Structure 1
Amino acid sequence: MIQLKINDVLELSIAKMLRNGVPQHEAEIAAPIYLEGELWGKRTHGFRYLEGCLLQYQEGATRRQELTSKQETAVSAVVPPGGVTPLLSTNPLTIGIPRTGQPPLILDMATSAGTYSQIMVAQRDKQPLPAGIAVDLDGKPTTDPFKTVDEAHHPHLLPFGGYKGFGLALMIELLCDASLGTAIGKSKLASYFDPAYCNGLYLVFKPDLFVERDVFDAHVAQLGDDIESSKKTANASEIRLPGEESQHRKAAILETGIVDIEDPTYEFLQAP
């Protein structure tokens with residue numbers, strides 16, 4: 001693990017993008033987005049592969065005291081329960097709820113049991129995948145990160161929670177792709193990646209759209225307090241709300257100005 005000042009790692013990432021043909025102004029916009037992945041502990045969406053973390057936009061909207069919901073689709077990577085062909089994306093869902101005097105509550109989750117970045121890291125480190133997140137090309141459960149990716153680079157991930165995760169992923173795919181008339185289903189298997197595969201549905205509205213703002217704030221505070229103060233199991237020290245652990249991590253890093261970067265990520269940023 002390498003410890004770097006935040007400004008230093010931003011400069012490293014910008015330089016990496018410039019070496020690979022990204023225009024200066026675009027690199028300067030993208031670097032803080034990748035930083036968010038590191039700050040939130042989502043390294044697979046940080047500097048490791050220069051994949052952006054859209055939590056930055058979600059958090060920004062909630063800090064402006066807006067309710068937000070984001071659903072997205074991308075490349076095909078998830079098989080339906082009992083199926084062999086990846087026909088759905090990992091289809092992440094993010095919901096942000098503003099709170100008065102406290103950081104917003106932010107749920108950020110994929111509808112798949114794992115991610116392609118997780119597979120890439122396992123391949124790089126020659127480590128097995130966690131059980132229950134992927135199948136091989138015959139639909140059999142596998143922990144081998146190489147056996148779950150086909151020749152066209154499509155992973156074969158499982159939806160989280162069986163049919164519940166599958167149903168949620170299916171509806172997000174339809175909301176984002178069918179509503180725009182873009183490629184869907186088998187037509188997305190023609191190539192691994194096409195910008196047209198990446199679509200999203202973004203909803204933003206004010207908390208006082210249906211009730212007075214103080215009513216909304218009181219309800220949010222009450223439910224959060226009720227949950228955190230509720231009776232715990234014998235082996236639980238606390239009950240955390242969505243995003244709290246990541247918020248604490250981000251605050252601690254910003255306070256010190258130092259971010260931990262994994263050795264392979266540091267080597268990637270320094271490479272041509």
Structure 2
Amino acid sequence: MLHIKKDLGMESHTGDSALFVKMDGCTPDGVLGAYMDDSCMGGNDKFQDLTLATLDKFKYKPRVWEEFQFIGVSVRTLLGQPRSFALCPNVYFDSRSRLLLSEIYEEFMRARAAFVWMAHGRRNLCCSINRADQVTEALSSEKQVKGMNKAIKHAKSTEEMVLSLKPLERASLHLRVFADAPLHSSYDMSSQLGYTVLLCDAEDECLVLTYSSRKARRIVRSIMAGEVYAFADAFDAAYILKHYKELVYNQLLHLVMLTDSKQTFHVITRATNTTEKRLIIDFAVAR
């Protein structure tokens with residue numbers, strides 16, 4: 001960390017001490033993410049020359065370019081212009097195999113722990129991963145094993161589906177947030193809260209910044225309650241990202257919230273009241 005801060009002149013964000021940014025006035029020169037004793041960095045030619053110069057001061061491993069592994073995710077540069085790259089947890093795809101229906105719960109837990117890493121770069125697997133995470137020894141049965149096998153089979157058959165990131169038009173950058181909540185969709189009849197945060201431009205090109213699909217911690221008594229809980233979770237995550245992006249880009253980024261619940265939309269925009277008093281504060285914050 002001393003090398004990153006002192007030699008490279010990078011500063012970490014208060015909300016994420018492992019994320020470092022090198023600024024040149026109002027323009028970012030480079031970004032570095034650190035994890036344990038490993039790091040992943042990118043930037044312009046000026047930043048790359050600076051990193052190469054500082055590496056001469058101590059022994060280091062040969063630098064890996066264009067295609068490498070970082071915290072279980074394959075980072076691969078795509079050919080052609082504009083320059084872009086893709087994220088794919090292919091290391092875990094190769095090591096996953098379907099479970100036998102007679103497997104004991106301990107084996108199910110081991111397979112589930114490895115399956116969780118597939119969520120890095122594969123948003124479409126989050127719901128299945130979260131449902132598998134809710135299985136306890138008392139709930140363990142052939143039904144849950146079949147559900148995980150189905151998810152593993154889908155993941156391996158769509159291995160080429162990767163998360164691609166390409167340059168965006170900076171002047172029109174803004175955030176779009178999609179929130180949704182299926183009611184009583186889990187094995188214990190609890191609800192799922194899900195959202196996706198995108199960084200978009202005027203040409204409708206976008207980058208996936210973050211996503212989530214998890215079990216609701218609060219009791220959900222209606223469809224609208226689940227929708228507003230997911231809406232609030234999505235806004236919290238998006239507003240933090242908005243704050244950091246504005247610091248890096250030194251420009252205002254508009255935040256657009258989207259929901260597929262017409263009832264939730266009317267309560268927020270028309271200032272009508274809901275019969276569920278438990279939701280009054282949540283709707284007041286959303287407004």
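Have a look at 1, 2 and say which one yields 0.20 for FRET efficiency 1/(1 + (r/R0)^6) of positions 114 and 218 (r between Cβ atoms, R0 = 30 Å, to 0.05), as calculated. Going label by label, the one that fits is 1.
Computing distance in nm of label points 7 Å out along Cα→Cβ at positions 202 and 234 gives 4.9 for which of 1, 2? It must be structure 1, since only it matches. When distance in nm of label points 7 Å out along Cα→Cβ at positions 42 and 146 is calculated for each of the structures 1, 2, the largest result comes from 2.
Between structures 1, 2, the greatest calculated value of mean count of other Cβ atoms within 10 Å over residues 106-113 is seen in 1. A value of 44 for percent of Cα pairs over 30 Å apart, calculated from one of 1, 2, originates in structure 2. Each of 1, 2 could give relative contact order in percent (Cα under 8 Å, 6 or more apart), but the derived value 24 comes from 1. Rank structures 1, 2 by volume of the Cα convex hull per residue in Å³, for residues 154-249 alone and report only the one at the top, that is, the highest. Going through 1, 2 one by one, volume of the Cα convex hull per residue in Å³, for residues 154-249 alone is largest in 1.
No value in this document is a laboratory result; all are computed from the given coordinates. What you see is a predicted model, and the numbers here were worked out from it, not measured in a lab. Cβ atoms are built from the backbone, for glycine too; each structure is taken alone.
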